[in-house]
Structure P
Amino acid sequence: MSNTISATELASHLEAILERVHDRKEPVTVERDGKPLVLISPALKSIGRPASEVRAAIGHLRFPDSDFADDLDDIHRSQPLMPDDPWDN
């Protein structure tokens, strides 16, 4: 199977194509009308960390002081108001 397939082929063979991408770690380009449409690629492996490792990495950090929430409120109030529709120009 080629690394480039048509959208029609994807629709007809979705399960097999997804298995191929997953099992072979082989991306597949899907074309429509001879032009690349999307790239289907294997998901990236999660880089999880155990909670104990996270605690060790950030355990030296101090909690914000009691004025922190007030500081955030001040920053929020100082920001300009957003228009009702930000896409309206």
Structure Q
Amino acid sequence: MLYNIHYMKRLIGTVTHYYGKIGVAVVKLTGKVRLGDLINIRSRGREIKQAVVEIQVDHKDVPEAAEGMEVGVKVSDPVEPGSEVTNLV
């Protein structure tokens, strides 16, 4: 059986940098993010949906981060600076 799931999207930040060799996006947060959250990144005309598996602040792993922080998030595909990051709920 195929399910068509609709999520509500809440803006939680914007990508400021992307490091391709390590697959990490730096995100300036406007909301809260936690490990395990399902996020969506709109970049290059496509949407990347993934669970948050790693968050770093100052090169240290953290379980969550709050508004105003700049964090590194491991991403599954390349993204561009300026891409919107939303939390799917």
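Rule-based calculations on the coordinates, nothing more; no lab input. Predicted, not measured: the structure shown is a model, and the values here were computed from it. Cβ atoms are built from the backbone, for glycine too; each structure is taken alone.
For the read-out distance in nm of label points 7 Å out along Cα→Cβ at positions 48 and 72, a value of 1.5 was computed from one structure; give its label from P, Q.
Working: P: 2.7; Q: 1.5.
Here the read-out was taken from Q.
Where does the value 41 come from, among P, Q, when relative contact order in percent (Cα under 8 Å, 6 or more apart) is the thing being computed? Walk me through the intermediate numbers first.
Numbers: P: 19; Q: 41.
It traces back to Q.
With Rg/Rh (Cα atoms, Kirkwood Rh) coming out at 1.30, pick the structure among P, Q it was computed from. Mind dumping the intermediate values first?
Details: P: 1.30; Q: 0.96.
Only structure P yields this read-out.
Taking 0 as the value of helix-only ellipticity at 222 nm (-39500 (n - 2.57) for each DSSP H run of 4 or more, over all residues; to 500) derived from one of the structures shown (P, Q), identify that structure. Working shown, then result.
Numbers: P: -11500; Q: 0.
Derived from the structure labelled Q.
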